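Undergrad: Several structures are given next for inspection.
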Structure I
Amino acid sequence: MRKKDYHHGNLRQSLLDTAYEIVSKDGAGALTTKDLSRRLGVSAPALYRHYRSLRELLLGVYALAMQELSARILAARAETCEPGDQPRRVAEAIIDFGDRNPHLYRLVNEMELVEEQDGDTEAYRLHIALNAEIDEAFRAANPGIEGSALREKTLLMWFMIFGYVSVRRIQPINSAVNDPQEGAALREKLIRRATMLD
């Protein structure tokens, strides 16, 4: 394969775009320097001039996925004028993102990816901002809620949704949750319970 004529700036962006495409399609485990080099037509050392490691590149993919998920959550919150409906809209947005992007959804749940950092990365800032957005949705529906009570609600919602989205990817269990009628009823119950409306 003939090497592409990259300028210093656009190889970095091409690496990130290609890594995002690989992770979206096949998961984080499929991301390798060999595959990136082959797809972009550059040597491995050229890749490391832009990203010190695959983990650093994966953090870039994580940040892009968090931006997409955050945009969906912001849009979902903006769609309703009813404060009490905000947690539900957030839950629906997260489930929709997980169903459409299972590998990216799994990546944004890889907490050690951001916790090992010093807090001064875009990925970490986006992680904190997304949590704050979810907190705000629950505050809107539950005026006065703060501290451990707020954290409990948001964590329970996140855990329940993660379990639901993950189970939908497992055979043969997913045959039940993917049945149109049964699946819709189960999804509705999960959202109500996850957003503490029951």
Structure II
Amino acid sequence: MEVILLERIEKLGQMGDVVKVKPGFARNFLLPQKKALRANKDNLAFFEKQRTQLEAINLKRRDEAQAVAAKMEGLKVLMVRQAGEGGQLYGSVSGRDVAEAVKAAGYTIERNQVNLESPIKTLGSYPVRVALHPEVSVLVTVTVARSQEEAERAAAAAVETEAEAEVEVEATEEVAEIEAEDEVEATEAEETPEA
């Protein structure tokens, strides 16, 4: 079935594209959510009339989403869950749980905006993508821990690890610079003819 997209759909196309999709996807998702129109002459004419208006609405929504994304940048949420000795959770953390934690942090999002590949089933920190608009998304760090204190210890350890990694990278760069200078000096010494 061919449809005209009314907004950008990830891995499908941009607004105004005529794309071929499976009938069930169109019938059950795209058409009821008003994300697409059936591709026929009447709908193509209607879309072309409404195109500038739809683009203006999309631009306004995208700008609002970018403003919220700027505020949400670097957001970290903590989820306290019961877990076994090996760090395996008794249950899991789903997109709904992440959406509720982000709401508790003061941002309004729906659970369908949380793009969680699979439920979180172990303790630790995980980057989770939140799509505020089809063209705007932000990474939220979700930390799953047994208690508030454990999460704070893990965060402190992560900061120390990052600092150590930065020092190590700087040291590696300095060594590389010194080796490059030695090579240049050796090359110049070889090129200089002996008298």
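Undergrad: With mean projected area of the Cα convex hull in nm² coming out at 20.3, pick the structure among I, II it was computed from. Please list the in-between numbers first.
TA: Working: I: 13.5; II: 20.3.
It traces back to II.
Undergrad: Continuing with this model, one more query. Between I, II, which one scores greatest on distance in nm of label points 7 Å out along Cα→Cβ at positions 77 and 101? Please report the intermediate quantities before stating the final value.
TA: Numbers: I: 1.8; II: 0.7.
Greatest value across I, II: structure I.
Undergrad: Taking semi-axes √(5λ) of the Cα gyration tensor in Å, for residues 53-156 alone from the coordinates of each of I, II, which one would give 30, 13, 9?
TA: The read-out comes from structure II.
Undergrad: Right, another one. Consider the structures I, II: one of them gives -23000 for helix-only ellipticity at 222 nm (-39500 (n - 2.57) for each DSSP H run of 4 or more, over all residues; to 500) as calculated from the coordinates. Say which. Walk me through the numbers before you get to the answer.
TA: Values: I: -23000; II: -16000.
Corresponding structure: I.
Taken together, the values in this text are just the output of simple stated rules run on the coordinates, not laboratory data. Owing to the predicted nature of the structure, the values given are computational and were not obtained by experimental measurement. Cβ atoms are built from the backbone, for glycine too; each structure is taken alone.
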